[in-house]
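Next up, some structures in structure tokens.
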Structure P
């Protein structure tokens, strides 16, 4: 092998490595860029929709919402009380009898004055993908305001829009309140975003549970 040919092969290998290293960052940037106009930080800027979808985020040992989940629920309550939405779809994990995110979410909202009749529960929202899929397939939601922390919002909005829900989002604070946990959360979110792209564009798996239509 000539020296020139060897140099070309080495250059191609290096170029391939650079592309492989840069591609994940480019894809994550693409998700953020394409959802930028659909994401809001201020309540007053959020357009009116019928439904707000609130994503689960863990409950404490006593069954109460975690701090992050409480922030998400409060964001939904604020949308409801301001008249920007009239229904709250709470989606989360109830895969075990002893663990029920959505009932904890419902109880918190009712304690804050939201009528139970305006709260709908999705007990099988085991992931962002499944929550978005089921919002459309089971609950008939085609437009919604998503409520979650700002770091999670690009993936949530992108996933829902790819699965038939014309979503906008209200981002609740994260780095401002939880700086101690946001580095690992953000790293995990980057991996989850790449997985979301794989799910919505290539695999398109059905959620763990579907069931009968329960239109809101």
Structure Q
């Protein structure tokens, strides 16, 4: 259910240590920030995390998208998932890749795009929650609309900036979330948990003379 949204080796290793992160998503910006070639980044993520690793080709024509997608998917066709742009070129590329590799469509903003993504053989749609909220005003509401027509598609919601947004995305119908490492870690914390654990620690300590009333 939870994926790491990062192309950094340090983030991937930390996410693997957490034990509740299954795979990773990347995009051209994240890979550029890593300073490593895309092929090396995807190979590292495949070696570090057990689940699917999403890669977004940067080509703008269907031919370029297909060629790049096939090259990266060859690293592990059973686990690499291609994130194709929900454009006419991206949809055409998906139709050509059908049956070769899993793929989904990214930058999805409308229910109509979900419908054509399904018709093009996509397994996933990847909308941006926080960006939808900033641009449209009701990100969770749009996610709910997308979920209502997704049917057999998996909704992998990205652009999540806080644990509260993560909860809102799941409540709106998301199947998976992809999150920065900081948000993945923040989801495990609550000050009330720390308070409860401190109380348990105090209660488990042996009584002292001051608390029992007996002199040493």
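None of the figures in this text is laboratory data; all of them are computed from the coordinates on show. Just so it is clear, the structure is predicted and the values come from calculations on it, not from any experiment. Cβ atoms are built from the backbone, for glycine too; each structure is taken alone.
Here are the numbers for the structure shown:
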read-out: Among P, Q, structure where Cα extents along the principal axes in Å, for residues 29-108 alone as derived comes to 39, 32, 19; value: P
read-out: Read-out distance in nm of label points 7 Å out along Cα→Cβ at positions 77 and 165, computed value 2.1, structure in P, Q; value: P
read-out: Winner on relative contact order in percent (Cα under 8 Å, 6 or more apart) once structures P, Q are ranked, highest first; value: P
read-out: Comparison of P, Q - label where FRET efficiency 1/(1 + (r/R0)^6) of positions 21 and 125 (r between Cβ atoms, R0 = 35 Å, to 0.05) is highest; value: Q
